[in-house]
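What follows is a set of structures to go through.
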Structure P
Amino acid sequence: MEENCQQTLFDFLEKDKGAAEERDSGLRLAALEEKCRGCRLCALRDGCTQVVFADGSPRARLMLVGEGPGAEEDRLGRPFVGAAGKLLDRILEAAGLKRGELYIANVVKCRPPGNRLPAAGEVEQCLPYLKEQIRLVDPPLVVCLGALATRTLIGGSESLTRLRGRWYKIEGRSYKPTFHPAALLRDSSKKRPVWEDFKEIARCYKQITGGG
């Protein structure tokens, strides 16, 4: 009986500690988001409707990083809610991953004109926000969606086609590059490799979280 009571107390304290850490992380991310909304370091903010900071849990064990907001994301203020986002949702569901448990962000937080790729200078100015998001959320697994996110977070000069399919250990985290969902809408031949990537991502995620 005593052991059961001690275990119950331990579980309660651990749960309370986890809740406190989540609140702290959430508050720090909220402060970072406020700072990001006031940013004028590049010209992108002047041409978009709003800043698209992130979506998901501040204590996520898996983070997804895309390139930049599109028109629908700019309208709604959330990442990955357009056609590519709906495809991503289907991939996550098929892999047994719950979007609400993950943390989703982009390299740049403001929509580039015409949905073009962010320029190098725009990425450079916005990168500190992304790095701070990664630090505060502290996910052990990070998925880079597309070549820009891969170059930004993993580096290297090889093509995404050559880089994908394996994990890269950087500063204690595991990074996995794969194709952006928008690329799948243009080229259906990329669907199979992305599905293979996400099966592996889901397997590693469940190992870390103690899932099935």
Structure Q
Amino acid sequence: MRIQAVLFDMDGTLLDTAKDFYAILQGMRAERGLAALSDEMKFRQYVSRGAQAMVAYAFASPADNSELESLRAEFLARYELQHAKFTAPFPGVLELLQRLERADIRWGVATNKPLRFAQPIMDSLSLSARSAVLLCPDHVENSKPAPDMLLAACEQLQLDPREVMYVGDDQRDIDAGRAANMRTVAVRYGYIAAGDNPSNWGADAVIDNIAELESLLEAQCGC
């Protein structure tokens, strides 16, 4: 079936959000008299694991540290105030979205990021009005890797899941897409954990950059 819509994961796929996370944690460390983190690339490996993992890495804290939850709460409170200071689409994303729009192929976002963060980011980057759907954990019973939000997106789009492609940078994305019976694409440029390999996730395709996704879409839907 011809692709009629493309859904993207947000963090690490559509948008490079890591710089805001990193800047907030640097500020928290500085206020506590701690030296600055020195390896942003290593930090990026923890982004897909969520706020607790990022905070634990930034403060070299074990998972059972009693202070970890308060640090996580502070981190999230700060993120609500600084959600898109440094966040930007990955290279080539804006051009790809324009190409999809010209071809009348709708696009949207399905993310495990809560709506209170995801919506302001989309608004700040002037993407909300262009996106056909935005699905977050707030909208469904089960987050990814369950297929709930992807199936909910299809309902909103009034499309068969086989007409939709899902693009993500985590095993959960690919598992959710496959469970929803969508065509799936794994990206290598996102927030990939050390030792992980997108080629092992079972995606229909694995890409290194947005240009490769453009070529893939051209072959599958002629856009």
Structure R
Amino acid sequence: MTAADKLIIALDLPAVADAEKIIDSLGNDGVFYKIGYQLLSIGGIDLAARLGTAGKKIFLDFKFHDIGATVERGVKSACRLGGDFLTVHAEPDVLKGAVAGRGDNPRLKILAVTVLTSLDQTALTRTGITTPLADLVLKRAEFAAEAGADGVVASAREAAAIKARFGDALEIVTPGVRPAGANADDQKRIVTPADAIHAGADFLVVGRPIINAPDPAAAARMIAAEIDGAG
């Protein structure tokens, strides 16, 4: 696996046409793409299918969260897209349904969202969750492992603890990654690409530092080089 394979480029853009411009500008420097809520209802599904046909890897960041039976049916449908990763929330019934819906699909991996990188302990406390954030992440990673999920989405700040407990049983996908000097935007628990890899992250999700760069391909190559140097 190359450094470019570990870099998931988040197509968090207002229109499919904007995403296609970024994809074209990236060329071979773009290998793995994330499609989430912003594009989902305005052509993101078709874009995912086209990317798959073009030989790209696809991260379906749909964050399914419903009763297990509904999630199972949703994941069965998502399997038809030919994606590589699909996110669901890290609750036991949700995860059970997702794994059942994926079945024996040889490609699609189920990722459990632990705690969003836009949240910190203060934000969790406001919702009534008083469990220490790091403990909550590990508990939700445990749910993922018990259900047979393939990995988790977690901040690099918790990656080392997840890797120490679960080893290679769970792949770690880390958002909230920003090159040194980049704006944190709405993220709370951010790290640099090198720090994320050193902490145990297997894949990094990077959006704005690439898609908002004057030269997206150059920005992607710079981050891939940092990943490669940290490996």
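Things worth noting here:
- When Cα Rg over 2.2 N^0.38 Å is calculated for each of structures P, Q, R, structure P comes out greatest.
- Answer label among P, Q, R for the case where distance in nm of label points 7 Å out along Cα→Cβ at positions 81 and 153, calculated from the coordinates, equals 3.2: Q
Here, each number is a calculation from the coordinates, and none is a lab measurement. Just so it is clear, the model here is predicted, and its values are computed rather than measured. Cβ atoms are built from the backbone, for glycine too; each structure is taken alone.
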